[in-house]
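Dropping the structures in below, format is structure tokens.
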Structure 1
Amino acid sequence: MNEHYVPIFVEAAKYKIIVFGGGNVALRKCRYFQGADITVMTREILPELEKIVTKVIIREIPDDIKDIIDPFDLVIAATDNKELNARIRNDAAFMGISVNSAHGGGNVLIPSVLKRDKYTVAVSSQGRVPAFPPYIINELDGFLDGKYDRMLDLMIEMRQ
């Protein structure tokens, strides 16, 4: 892997996202972008996923999705079908749309996140070992306790 990924925080509410797939992987990715304008296209959808997205389209994913994905800022291929995810990823990349794929190869990686009141920590293995970032987040969760929020409060006060 010679890709160079950089961490970046964006305001989710400004993004139009389409997610292909309606299972647990799609749910996890939609939770990450909660607050964005999210459309899900799938044959079946988890009830908890349906509750957190803007729009659901229940249908087979067509062979030609270019017209479907054109208005979106980000495409997420989260089906359980590796070949379908690759096709979705390739179509989005061809159109110059940012894409994340559950089976890799996209130009957007979704990190594991530890969110506190006043700060956020994101960890990624850059797609190499998906089980590693959640492990690190779990370790950090025990270490980064409430004293760091209090320390940040003091630092904010000192800056003003």
Structure 2
Amino acid sequence: MLFMSTYSSPIGDFQLLSTKTKLKKIILPSEDSNLNPAPEIKMNMPPILEECMKQLSMYFDGTLRSFSIPVEPDGTSFQLRAWTYLSTIEYGETISYGTQARGIGIAKGARAVGSANALNPIPIILPCHRVIGSDGKLRGYGGGSDLLYIKEYLLAHEKKNN
């Protein structure tokens, strides 16, 4: 069973989905703004969602640099490795897709980790916004360029508060 709550951030409303004990997904503002809960989704808020909202508020206030939310993203073993590595990137820092790929043991896997990051179900908490092109340019966010403004905002926010 999944639980859902809405978190209002400075960049729009996020939908948070969790089990009773682990965060499963953060849906960004324009990913699916008309999300209607399926019958198996409960709108009650378990403690994990309350804690997630608290930590997101602290992050957006500039007082939290590292999340301690238990997560359980759904993905392939490769995606899970790529997403787990994201948590090693320091607040306010950026790395290239190639650096991330080498960090999980795939020397020439920049495109592969880019594809995995595009499907990251728990953005911000698993900070894929901190991964950029080797030339320093932003390459996309949330699987496309229409959410790039969120990546830009998050990086500027972290730089300002670092």
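Computed from the coordinates by the stated procedures, all read-outs in this text should not be read as laboratory data. What you are looking at is a predicted structure, and each value in this text was computed from that prediction instead of being measured. Cβ atoms are built from the backbone, for glycine too; each structure is taken alone.
Between structures 1, 2, the calculation of distance in nm of label points 7 Å out along Cα→Cβ at positions 49 and 65 yields its largest number for 2.
Structures 1, 2 were shown, and distance in nm of label points 7 Å out along Cα→Cβ at positions 25 and 137 at 1.7 was computed from 1. Taking distance in nm of label points 7 Å out along Cα→Cβ at positions 89 and 145 as the criterion, the top structure among 1, 2 is 1, with the largest value.
As an exercise: mean count of other Cβ atoms within 10 Å over residues 17-24, calculated from one structure in 1, 2, equals 22.8. Which structure is it? This figure was derived from 1. When relative contact order in percent (Cα under 8 Å, 6 or more apart) is computed for each of 1, 2, which one produces 16? Working through the options, I get structure 1. Quick check on the output: 31, 17, 15 is semi-axes √(5λ) of the Cα gyration tensor in Å, derived from one of 1, 2. Which one produced it? For semi-axes √(5λ) of the Cα gyration tensor in Å, the value 31, 17, 15 is produced by structure 1.
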